[in-house]
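So, here come the structures, one by one.
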Structure P
Amino acid sequence: MSSDTLLAENIFFSVASKDILKGVTTRADKGIITGLLGRNGSGKSTMLQAMYGTLKVQECSVFTNGTLINASYAKAGLVNYLPQNSFLPVDLTLNSIVRQFAIDLAIVFAYFPDLKDDLNKKIGALSGGKERLWSVLLLLLAKTRFTLLDEPFTHIMPLHIDQLKLLLTEMKHKKGIIITDHNYRHLLDVSDRVYLMKDGKSIYIRDYSDLVLHGYLRHLDE
């Protein structure tokens, strides 16, 4: 498997004299799922948006395989990003959006056969969980080298989450993936490496006990 890396280095971001990020670095690597944990306001979404190039921060350098780039979102086929809020047009049918993203529906239905009935529905007619799941699938299966997923498991039913974790594990062999989520168990299940965002810095997490050590959990069975 060839190496492919998207690196966002030395990210500094502050709001109203409050330092959110203090020179952190994050990277997406083909073959690896990187997980980001952290409390609300710890800078997880800010890091992803800085890497994607849609948020103006005080400082951030983005590289692909060592080459400095600007506005990574504008580079065709490079990276896509799932925001926390809905982004699909509510008045379009799912079928039309699938065609625009040019994804392989055979892969979708191999993991989620129950989604076949959604294709002729408008996005606005889908439940919140279904809309979120389709949003994740469209970006994950799109032909980009990297995918950044901000809270991909939110509102999705447990059975679909289990299947989504299996698909994420398959897709990491085709692209680099970074995910954030408040459900640390899902994130630890699927991630090859995990970092905790705290006090503007990122801390490497080896296992559940590190989450207790650094104050993210009070005890292991939380």
Structure Q
Amino acid sequence: MADAPHIAGPSDFAKAFDVSRETIERLKLYADLLLRWQKAVNLVAPGTLDDVWHRHIADSAQFVDLLPQGATRQTDLGSGGGFPGLVIAIMRADQPLFRTTMVESDQRKSAFLREVARQTGIAVDIVNGRIENPETHAKVASTDVVTARALAPLGRLLELSAAYYSVGTIGLFAKGREVDQELDDARRMCTFEHRLVPSVTQLGAYIVEIRGLCVRPNPG
């Protein structure tokens, strides 16, 4: 899609993104649940609650157009309140072969993800465990694309992601204005090919596409 205007709510989202009415209804239910659960569980930064549709839902929706053609498995790391994993799953709900797995270590956030999935009727896999643990790796099937948003500096993020990569896997990671420095730092510990895709929701932000990821052995 072209650069989106400010997405203040579901009607703006519907105009900016080519989605069905059923998708909009699911996203509205998701946003309502987020606002209700936020009172007990810190799902997103409190200062962003008044701008959920732009800061979180639309910001996550832009990942969908970047999914590899033919991708059927997506793994979302550190899903938290479900961004971008749940948004992608909702927007791909009409494609029965597509499946999203969300990895989240916090039990209360995992419970929130399950409740949204239940109420919206979307089929997702939710793994409650730490990203770096072998037990978590064993629970996640091979994946076509790894996603993450607001999780860690890129170098650390790639270290965490490597266990979920197989031949042909790509990563899609949301990053801000310091992306060039983060790329330089990441190359000290990893080799990879990258592409920067300007964010359509935030000036100076990017989605970093990572291919051919290989983490160098730690000499220590």
Structure R
Amino acid sequence: MAVDKPPGLLVHRTGLDAGETQFALQLLRDQLGRPVWPAHRLDKGTSGVLLFALDADTARALGQAFEAPEQVHKTYRSVVRGWPAAEGLVDHPLKRLEDDARAGRTEVQEAQTRYRTLARYELPLPYGRFPTTRCALVELQPLTGRRHQLRRHMKHIAHPILGDATHGKGPLNRAVAELLGVQRLWLHALRLELTHPVSGTALRIEAPCDQAWEDWGESSKARSAVTASVSVR
């Protein structure tokens, strides 16, 4: 079962966000009237395709597939600060995060992310010594599955994802949210491509970006702010 997770919804209950009362796992379980198992995770702020298994054996098979990057292909959309190159590969090892370290897992792991720049914008927001803020719509494809990989990799190349409270700039995030009328992490899981663990059928599951993403280039507010765009093959 695949769902289109909205931003701000946790996948499952966690002590790191004890104040939350709604979770994708419980909502889907109650809707279907049967247990479900998450095949992978999305950050609370990330929207898009989220896959669940309907039995424990399938959950194990899917979990193994998600651990092998060549078996599951993921495509994301994001809006980042600045104007990245037309395309590129971020090959930058990542340390395990703090909660992994507490569990005794501290090694550095290899991590790679491909990106393509789909459109470039210039917002009427001062940034540092510049009178405007450059940002870009980017396609991201993680080739490995490290925690917060996309957010950490985009920060590493000095193009943090807008709305990222951990790896971005708070004042800029707030200014963009006020300009667009939407406060969120601009990261969306657009597509999953994998083989069905039972039937062997090739699956391509998509969750289109919602209207808020269209507003970057189509609403009167965003259109007046767009000064350049690029098309990438």
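State the single structure among P, Q, R that was used to calculate relative contact order in percent (Cα under 8 Å, 6 or more apart), giving 29. Only structure P yields this read-out. Work out the source of 137 here, i.e. which of P, Q, R gives that when volume of the Cα convex hull per residue in Å³, for residues 43-162 alone is computed. Here the read-out was taken from R.
From which structure (P, Q, R) was distance in nm of label points 7 Å out along Cα→Cβ at positions 75 and 131 calculated, if the value obtained is 3.2? Working shown, then result.
Values: P: 3.2; Q: 1.2; R: 3.9.
This figure was derived from P.
Read the figures in this text as sums done on the coordinates, not as results from a lab. What you are looking at is a predicted structure, and each value in this text was computed from that prediction instead of being measured. Cβ atoms are built from the backbone, for glycine too; each structure is taken alone.
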